Structure P
């Protein structure tokens, strides 16, 4: 099994590195994000878990997990699911890059718009205001990871987070996960390109409010995702180089460790567990996915995002797998998400998993094409949002990356609302010469 693990990982990594190296320059950023995050958070950990000596430590770190019946890596299907994306998805991305050019151009034309700081401020602060009012009206405004009553209590924090998700609603989390960052990226682009203090002030103000909203809802990992957005945007705008990106990544991991230790405790063991958690948290679900479906539970059925109409699975695979992982943890409903192709295997077996790998590759190609033409601030923001979706495809199921509260549709919704507000202001505000607002609002642009 050790030979299998080494052979599959080495071959897949070499293929990925070669394809990224040979890929067109605009395609490299989405490829690096998807491959890098997936390898770090899933592939490495799930490979190591096939070693018997490691599984005893694994069981020790997750004492309530029932892993005694698993034999991860015993068949080739496990390795196909684990390392296949580094070959199949990357081949699909490189192979379809030229073919999705027209689609990306059409999408960019639909989103291209002139945006002023007034419109962006109205939309961005409006999103934030909704979230703060939502927190205050439900009595959650004083809560945060740094709260003295909850810091260091893992169970209390998880229970509180589950309560928050139920009470605050999808729209609240859609705003903080996707809609507010979409406006921040517009402001970031304008601030850099126009060297404008007004845009910088808007960008920094919204960023500070967003970070507080993340802490207030115990969504510590989204701090790291937001950092990823800023780093990719800074790189795309020519502000930083590769060494700075690596340093920013290390700093992001350190911040996540600090927040994780505050969630679970502050001892050295808790900090060590935070490091361990980065590699094994998502990876731990992979052996269960491969063992549960279809041996314990039939394939759930392909999810096309139509569950609201009664079409497709009514219970998501991440909930099913979580119940098998932690059968005795009944104090909160857990979730065990997995990368898009692994979730697809649980839905429809190897054929649907293979198709999902290809679909993810096409999406990565479209991201590259969008980045190539992302000169307009709204299009640039849409490009950064598409990169975030590449990240989510390495962590969750395919439909989830587009539909749920962290879905790309909410990023686009924020941008579409911004375009609408901009147009309304241009038509509504009077000018000094008796005309409409277009000339006047342009004066607000900095």
Structure Q
């Protein structure tokens, strides 16, 4: 009887210890300033538990476990990893400046890590790594990590002062919105001129899918009507949206709109007009095209010798459809400004440099720009929504994927298809999304 009691006691202790180790979580608001307007919460224990479970249920991965015998200082030796990692942006600072507050695990390990990751002392308490693009501000056993650009404009000092000197922290109630989302990763965007309430985006994953959910409360200045949008499920990329694109575009400042116009090679203010009902982009594929040209070399007597050079170029096969009462007005604007060239019965769209494209009016309210050789599918699927995006990773050519940044390149290799849908739900806008991953692809990210 006594032996049984001892076994039960040991079992209870193991269960309690297991719960504390894998499920019990603590968090503090002292690492996020009150001026934060966008906050990302990474649930470390939830991610760890999911990865462990996925590994246990994926026997094909067991043989790939490897152990390194060499001693190498990593981030875990530098910092104590909390149950939640909070990454935040501060109101009024550039969109590419983000921060996170951590605690130093061991002073010696911290110093070794600074050396290993090539940090140099920019000023007392401040260390910068140009290769990583990260700066570190040390205050006792706490550090503020930030993007290196915040060093140039001095913004990191303002954030460090708010956290470590003024101690103006976000309220626990506000930060709890991230925690109560109960997701692997959550993003809270605090209400502002375009949101009447805080927005929440949640990301979760299992061994084959990444799930995205979000809820937004757009201001009255953003028109978010639903439209019937057609898409080709076999296209590399399908994107469609309602007049919300017009609203969002006109919320951008003049500089941002000018940059977009320059990138697209035409004035977007002349296209994204009130009265347009919907916009659709279909990128059917990226094809290889053999192009030859004759160049002249010279022989030893300086006589010209013709030589044929063969180049293989990549061309997008695409179509853009703008539907609404402004179709004719946009076409005429492009025509008056020399962006359309007449060629027989066709109109060549000159701003597209990558491939020969044509522009025409379809139905009275349809403006179509399409590349040479684009064929509209006989049947399309229809969806009623504010916006829709579908990306078929398997259709991305391998040599094109190599040009992507490393993270996007891995996604192209290990994912199958991604879908995002924005729908209206009473006064809210709801985001639903899923990214399908290849078998065991999660372990390769």
Structure R
């Protein structure tokens, strides 16, 4: 080993150790809160702060009670919150507008005390997300175990991973679903891919974008099975909650946007960036328009590149575009949702997507993302600078690099690769 290689290894070791120690300190503080009964409902400087899991748990309590009332009515929600927190619940801070199926998903956890349910949720979703994403990494490159380990550790020690556990959010579960979905699309396991696509309606703003790759890859059985499974999910939800709660959901989103404290300056995407320089209502209107334009533009681009989407390389590029677009252009995307960036990171770092200056820049930014995410968090916490919104600029770079990757897949190379892939399939058969 020459001196340059030693310096590189030492630099990697120093970087990894620093991120590791920083993250472990935060994780210790998080789980220490469980021992001091300050886990789901936290007391900071005399104020009572509730995590998102409290809202999910309350929704589960409401769903467990059946469909006798509209679960999106504040009067109904307020009664449950009064039994969970030792503070006066306000509509701006407590109101829940989650997708109806989320309430049903939470029912089993409501048989446990709040803090224990939150801890169990964190552990189970963390283990599931870690397991499925690790298998996804191996499906891309099973030989380079060292690189796979580094990608996984970068994911685990990033701020979005920590924030997801802190808030009890859905993103570790969503990472498992989307990782499995990406694998199934690449391997053309269309029935299972449809089931997973239907499951992404836990975050419907992302499901809309994830619908596009199979559509233009002509994997129509994915779409058909997704529709069937979604009907099953909604039927089960209606049976538990009643029609009123389910049909009220679209208007609930609009109402929640007007009354809830969303902290859009923390959103690492176009809305967060616009909120830092424009009034909130203006930033929301522009970001909604941008999301529609991005969605329609992606449809046109995928249509033009539909022959390339017939291969694993094309599907990978399309999914990378889809995920980064959904995160950047969504009007309701938070740092914990950036866990999904681990999937395009796996493509860029594991599949050798480093042939252009933009893709090489993306590789560097993916590697730096864990420490950059923590720096942005501490800057936003210690000052009035909306630093977390700046993470959206990194997502934008990843989005542009993903567009470039699919654009550079020529039909000739795609056809050759497509033939090789089918030859491999036939050999395995």
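Laboratory data are not the source of any read-out in this text; all were calculated from the coordinates shown. Here the structure is a predicted model, which is why all the values come from computation and not from measurement. Cβ atoms are built from the backbone, for glycine too; each structure is taken alone.
Among the shown structures P, Q, R, from which was the value 19.6 of mean count of other Cβ atoms within 10 Å over residues 114-121 calculated?
Numbers: P: 22.1; Q: 13.8; R: 19.6.
The value was obtained from structure R.
With Rg and Dmax of the Cα atoms in Å, for residues 226-337 alone derived from the coordinates and found to be 19.0, 51, which of P, Q, R does the value describe?
Values: P: 19.0, 51; Q: 21.2, 71; R: 17.4, 46.
Matching structure: P.
If relative contact order in percent (Cα under 8 Å, 6 or more apart) computes to 13, which of P, Q, R did it come from?
Working: P: 28; Q: 13; R: 18.
Label of the originating structure: Q.
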